[in-house]
Structure 1
Amino acid sequence: MHGWKPMGTTPNRDYLKKRARNPDGGFDRKMVEYEIERWNGSYIQNERQMVSWADALNLSFALEEAFKEGEWESGSTVHSFILFCKRGGFSIE
């Protein structure tokens, strides 16, 4: 809506390595690669996936358009999120 075309997220390799930790301190490389291969670009689940700088910026522009059209009141948390997105990419946590 309002011009945002989601680019999709990318998996967070560091997070996946932590999730695949072995008792010896290493990690299951095959499990990490499997998770990366099956990644669908979702924004929904909280898997510390990464939103790119360009995608975050485009989302901020779309939210600004929605804000201008009166979909939110001034001072809302949406305004704070717009500023957050303008700072660049982020992980969903």
Structure 2
Amino acid sequence: MKLTELKPRLAANGSILIFDCPGCRGHKIRVAISPPMGAGVEKPPTIDGAPAPVWQRSGDSFENLTLAPSIDVDGCCNWHGYVQNGKAMLA
């Protein structure tokens, strides 16, 4: 499925990617990415003040975005997959 179908958006100066869960579409997936997308200022992302895990980004748009490593969602539908070349796919 194309990432663009999952309503992606950026937050925190381009360092957080948020998109609908491809498994259930019932919740949002949030991942910290590095380097940030766009012209944002790179700041280490945090969760409740602690350093957040970071996914390495390549690609410069939602249409060609690749993240590493895989994304493993706990709870809800337990989706585990990859974002590769603008597509969200199961691991």
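None of the figures in this text is laboratory data; all of them are computed from the coordinates on show. Small disclaimer: the values here were computed from a predicted structure and weren't measured. Cβ atoms are built from the backbone, for glycine too; each structure is taken alone.
So here's what we get for this one:
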quantity	calculated
Computed 0 for helix-only ellipticity at 222 nm (-39500 (n - 2.57) for each DSSP H run of 4 or more, over all residues; to 500) - originating structure among 1, 2	2
Winner on volume of the Cα convex hull per residue in Å³ once structures 1, 2 are ranked, highest first	1
Winner on FRET efficiency 1/(1 + (r/R0)^6) of positions 18 and 58 (r between Cβ atoms, R0 = 35 Å, to 0.05) once structures 1, 2 are ranked, highest first	2
Winner on distance in nm of label points 7 Å out along Cα→Cβ at positions 10 and 26 once structures 1, 2 are ranked, highest first	2
Among 1, 2, which structure scores highest (criterion: relative contact order in percent (Cα under 8 Å, 6 or more apart))	1
